[in-house]
1. Who wins on relative contact order in percent (Cα under 8 Å, 6 or more apart) among P, Q, i.e. which is largest?
2. Computing distance in nm of label points 7 Å out along Cα→Cβ at positions 47 and 167 gives 1.0 for which of P, Q?
3. For the read-out distance in nm of label points 7 Å out along Cα→Cβ at positions 7 and 95, a value of 3.7 was computed from one structure; give its label from P, Q.
4. As an exercise: mean projected area of the Cα convex hull in nm², calculated from one structure in P, Q, equals 12.4. Which structure is it?
5. When you work out distance in nm of label points 7 Å out along Cα→Cβ at positions 103 and 127 for each of the structures P, Q, which one comes out largest?
Structure P
Amino acid sequence: MIEAELKARVRAPEAVMAQLDKRATARVEVYRDTYYDSPDGSLEKADRELRIRAVHGTDSTRTVLTFKGAAVDEASRSKPEHETVLADADEAHAILCGLGHVPVIAFEKRCRNYEFRARGRQLLATLVRVPEIDGTFLEVEALVDEADVDAALEDIRATLTDLGVDTRDLTTETYTGAVAAQRDRTPNRSAG
């Protein structure tokens with residue numbers, strides 16, 4: 001399946017949250033993501049991602065292994081996605097390292113997830129704050145067959161407009177890239 005997704009910077013988070021609260025009940029979660037790559041960076045060079053995510057909710061924690069293939073739509077960066085829930089996060093990290101992968105970046109995302117139907121599609125909308133990055137983001141996604149990506153993206157774009165998000169605020173900037181850039185700009189306080 002393809003994760004057809006659009007992401008936007010949100011200028012009025014409270015207004016967007018109010019619109020989302022009318023459509024569904026929020027599921028508040030904290031994601032702790034660790035991204036892996038080969039020592040030579042071959043996954044990133046091929047536009048692929050390998051991630052272990054610990055999802056901490058109000059009542060439970062689950063761990064998910066995700067592999068994303070190269071983008072099938074350059075404008076949105078929508079990608080094939082494969083996920084599975086893991087029984088033991090520590091063992092999963094050990095397996096990836098044992099296979100020669102190395103952790104390249106880890107960070108936290110604070111999320112409000114909303115699942116609802118719009119334009120005949122099941123959508124997941126997530127309001128995201130990453131403590132290391134300024135601003136609030138909204139991701140809206142649908143899992144679709146590759147042949148349905150363009151139509152799904154049109155429906156997602158219209159849903160963003162319905163939520164009060166200006167499509168001029170769409171971004172393909174990745175959290176991993178933004179966090180890495182922020183860390184590069186922040187001096188190491190423990191040095192010297």
Structure Q
Amino acid sequence: MSDTKVVLDHDDVRRTLVRIAHEIVEKNPQATADDLALVGIQRRGAVLAARLHRLLGDLLETEIPLGEVDIAFYRDDLGRAGRAEAPVLHSTKLDFDIDGRTIVIVDDVLFTGRTVRAAIEAIFDYGRPARVQLAVLADRGHRELPIRPDYVGKNLPTSRSERVDVRVTELDGVDEVAIREQEEAIA
């Protein structure tokens with residue numbers, strides 16, 4: 001795997017999430033537990049949202065709602081040619097009122113925008129937020145939909161032949177963001 005390049009290590013990921021948490025507070029100065037919530041996209045986005053949740057709790061001195069959303073049934077590639085496998089299902093947990101809140105969707109990598117579109121559709125099935133914002137650890141470009149993040153950890157110019165792999169300690173035993181050639185990419 002000589003073509004693998006680690007672009008964020010454990011300390012970089014920690015610093016990046018701290019910065020994003022501060023940016024969320026700055027962009028939502030009147031934020032309270034009644035009008036702001038985080039929703040992580042399963043799986044790694046949910047892990048990152050939980051970390052941001054702790055950081056925001058410290059900054060705001062209150063606990064804001066935290067949820068997670070599974071987009072498996074909202075994907076636009078289900079049932080299409082070349083996609084024969086069944087989606088892997090994870091939990092959706094949105095046990096707070098969505099209506100009228102600012103919802104910050106959290107994901108690991110922003111690529112085409114299709115995952116975020118699916119997450120927005122899933123959230124709107126639970127209510128109508130006042131605003132939806134997007135926080136991503138890495139933005140690799142190549143957008144197919146007009147989706148732009150409000151909070152970006154790191155912009156990563158990549159080619160379509162490359163893959164951005166995000167690993168988090170809770171699932172993978174290490175915190176890092178790496179770029180590798182597609183044929184070397186892990187699942």
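The numbers here are math on the coordinates, done by the rules we state, and not lab data. Not measured: the values here are computed from a predicted model. Cβ atoms are built from the backbone, for glycine too; each structure is taken alone.
1. Of structures P, Q, the maximum of relative contact order in percent (Cα under 8 Å, 6 or more apart) occurs in P.
2. Details: P: 2.1; Q: 1.0.
Derived from the structure labelled Q.
3. Details: P: 2.6; Q: 3.7.
It was calculated from structure Q.
4. Comparing all candidates, it corresponds to P.
5. Details: P: 3.0; Q: 0.9.
Once distance in nm of label points 7 Å out along Cα→Cβ at positions 103 and 127 is worked out for each structure, P has the highest.
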